[in-house]
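Student: Next up: the structures, one after another.
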Structure P
Amino acid sequence: MITKRRLLKIFQILLAHFGKRHWWPGETPLEVIVGAVLTQNTSWKNVEKAIDNMKKEKILSVEKLYGISVEQLGEIIRPSGFFNIKSKRLKNIVNVIYDKYNAKIENMLNVETGLLRALLLSVNGVGPETADSILLYALNKPVFVVDAYTKRFLKNHKLYNGYGDYHDIQTFFMENLPSDTYLFNEFHALIVCLCQIHCRKVPVCTGCPLEEDRVRVHSS
């Protein structure tokens, strides 16, 4: 119960300090899915360049992506880095949407979250973070996304002392927070914001909105 209260308090403090993050940036669910694949091992600025290229080429639809060759797609998304690998991964996901859901992302919305997650994880090149980003940000499924920022945040604030693999950390959040899509979305985005400014590899605690909470925990 203490952990649950503390997590919610942290969320409220971060939200009041940073405001709503409006994450994930994307005009459509498909654009979010594309971004989730392209953001692997690169910066978001590079992803934006690749998505801009896709918009210029007018291929941001399931049908167009299904029809384009891996090689053509790779050239278009070149700014995202590892473009040959990412074009194959993107095509793998699009093929599932096209073949299994009649090329309509909305047909995925009523599928049970666990089944949909298992399906995404079965796609070559899709790991837990990418799958969960698609579930949460594109399909509005209540799953908590874990990344390197999440792990750093937990360690710095002594919130979690488990083994620290993806599943365990995700379970920690989902067992200690209400199952709510907005909460999971906003909390993860706020953690990313916090870690970019304060919870860096070498922490910058001056001005951190959680400094009082951190000092209290470290001194207890």
Structure Q
Amino acid sequence: MKVSQLSGSLRTNVGKKDAKAVRDSGQVPCVLYGAGTQTHFSVKDIAVEKLVFNPDVFKVELDIDGTKATAIIQELQQNPVTDKVVHIDFLQLDDKKPVKIALPVRLTGASRGVLAGGKLLQVFRRLKVVALPGDLPEAIILDIAKLRIGQSIRVGDINIPGVKFTDAKSAVVVSVKMARGASKAAEAADEDEDEEETTTEATTEATEA
């Protein structure tokens, strides 16, 4: 998992009035928990935006007035109108304790079904997982090269060592559907290509034998 650094300052007062004053000064109120006691601090809103408005998920190396901790964003609150971040909860990581987090789903390869005229449909952009911090990957990489029209990858099809998925195993993550205007001939061509590959492989094996 990618790592990002973030510096913060301890908050001496806690409450709605103080939180508003923090936001008015260009800072975001934050809480770090997970180590027994909660630490209230603030960080610059510009630094937070670079971290939050990003397709990646980060382990965050916090430096709060000289006290360091590694954490992940567990929850954040945003203004419903402007999307501006108004509060963040950080969870401090312990190498021996599993954490729950949503990881980004990234697709690789050119789907055979799409090349044959199908339409790619990605249902999940992120998947919820439970894992030890050291087992967390940067992202969930799915190879869709062999997906044909009508085929899909479900949560239960994904296997990453040390990572447990909490979404339903039957949930479809990505699929290839017949696109409007796509002909059955395109689908048949895809199947013919598969048969041709199988024949080629069989011929090669026979020749080698």
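Here, each number is a calculation from the coordinates, and none is a lab measurement. Values in this document were obtained by computation on a predicted structure and should not be read as measured data. Cβ atoms are built from the backbone, for glycine too; each structure is taken alone.
Student: Out of P, Q, choose the structure whose coordinates give P(r) over Cα pairs in 5 Å bins from 0, in percent equal to 1, 6, 12, 13, 12, 11, 10, 9, 7, 6, 4, 3, 2, 1, 1, 0, 0 when calculated. Mind dumping the intermediate values first?
Tutor: Numbers: P: 1, 7, 14, 18, 17, 15, 11, 8, 5, 2, 1, 0; Q: 1, 6, 12, 13, 12, 11, 10, 9, 7, 6, 4, 3, 2, 1, 1, 0, 0.
It must be structure Q, since only it matches.
Student: Moving on to the next point. Can you tell which of P, Q yields 13.8 when mean count of other Cβ atoms within 10 Å over residues 33-40 is derived from it?
Tutor: The read-out comes from structure Q.
Student: For mean count of other Cβ atoms within 10 Å over residues 9-16, which structure out of P, Q has the highest calculated value? Write out the running numbers ahead of the final one.
Tutor: On the way: P: 15.2; Q: 11.5.
For this comparison of mean count of other Cβ atoms within 10 Å over residues 9-16, the top structure is P.
Student: For distance in nm of label points 7 Å out along Cα→Cβ at positions 65 and 97, the calculated result is 0.4, so let me know which of P, Q that is. Kindly include the intermediate steps, with their values, before the conclusion.
Tutor: Values: P: 0.4; Q: 2.3.
Clearly, the read-out refers to P.
Student: So, one more: If relative contact order in percent (Cα under 8 Å, 6 or more apart) is computed to be 17, which of P, Q is the source?
Tutor: On the way: P: 23; Q: 17.
Working through the options, I get structure Q.
Student: Let me ask something additional. Kindly point out which one of P, Q the value -18000 was derived from, the read-out being helix-only ellipticity at 222 nm (-39500 (n - 2.57) for each DSSP H run of 4 or more, over all residues; to 500).
Tutor: Details: P: -18000; Q: -7000.
The read-out was computed on structure P.
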